[in-house]
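Pasting the structures here.
Only the coordinates and a few stated rules stand behind these numbers; no lab work does. These figures come from a predicted structure and were not determined experimentally. Cβ atoms are built from the backbone, for glycine too; each structure is taken alone.
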Structure I
Amino acid sequence: MPTAAEFDALAAGFEELAESAAVMMDEPTGVFDRAVLVGGRFTADVAEALELCRREATMTSIELQACAAECRHRATVCRAYGTALMHWHHALHQVAQARTQWGVAVHLHQLDPLVHPAPGPPPEDPPRPSRPAPWVDL
């Protein structure tokens, strides 16, 4: 599965292609000099074909922009999951330290319950972040 960086690279590629498709059908420049007469059915057919190509290029550009937006969204989701996992690992480390302190408190309480109060229940692990989607990778 692609990572956030790979999704970003894909989005940049889609955006570049979308821009290319958008300008592909800019108004074509003439290739004939002024002495050549234009008009009639052939000119109309060419204009119709160019308009069809222009519409297709516009639709392609819109679709590529949507692909880029989806890739950017997925990159954001991947980063958010990575951040949540990092915080979870940090919390696990803190719980491990708290458990060590709790174990010492239990031991002291067992040695002399009158001096050392009961420590209460042991610290619990923080809940693991739920995986947001099967395509998320770090």
Structure II
Amino acid sequence: MFPASRFDGRHADAVPVRLRVEHHDLIVETADGVVLDYEQLGHVVVSEPFDHTPRLIGLPNGITLEVYDGDGGLTGALQQAGVRLPLAVRLQRHWLGVVAILAAFVGLLAVGYVYFHLTRAQRERAPLDDMLESARAQPKAAG
């Protein structure tokens, strides 16, 4: 059970609720145990986790849940239920690997550019070298 605040979109007041993740379902209930919302996890929109900001969970009927997940318990429960973190979040957690891959990619681009540029320069210079050789080979006319 995770404590949360429920905003129904019509009233400004937050209703304190409890949130459960069971199998592939999200269950929102009051402190008395009355179920307010029951949705499949595939139909909800979950914001990415931050250290000091509550997670927002959007339900299809316009209801928004605000859940504080400082210890990562909700994130773990969602992952066990099959909800994957977005690619951007996964890359942020492994930023050193991303930097290494990016550096390798830039290096590969640099090597390809230099190789292509040098090869092209040699091809364009070859006719000029032939012309210079033939000019050197011709005897100078005495004048």
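Taking Kirkwood radius over Cα pairs in Å, for residues 13-60 alone as the criterion, the top structure among I, II is I, with the largest value.
helix-only ellipticity at 222 nm (-39500 (n - 2.57) for each DSSP H run of 4 or more, over all residues; to 500) was computed and gave -25000; which structure, I, II, did it come from? Derived from the structure labelled I.
With distance in nm of label points 7 Å out along Cα→Cβ at positions 5 and 69 coming out at 1.8, pick the structure among I, II it was computed from. The correct label is II.
Which structure, out of I, II, was FRET efficiency 1/(1 + (r/R0)^6) of positions 101 and 125 (r between Cβ atoms, R0 = 35 Å, to 0.05) derived from, given a value of 0.45? Attributed to the structure labelled II.
When log10 I(q)/I(0) by the Debye sum over Cα atoms at q = 0.12, 0.18, 0.19, 0.21 Å⁻¹ is computed for each of I, II, which one produces -0.65, -1.03, -1.10, -1.25? So the calculation was done on II.
Which of the displayed structures (I, II) returns the greatest value of relative contact order in percent (Cα under 8 Å, 6 or more apart) on calculation? Comparing I, II, the top value of relative contact order in percent (Cα under 8 Å, 6 or more apart) belongs to I.
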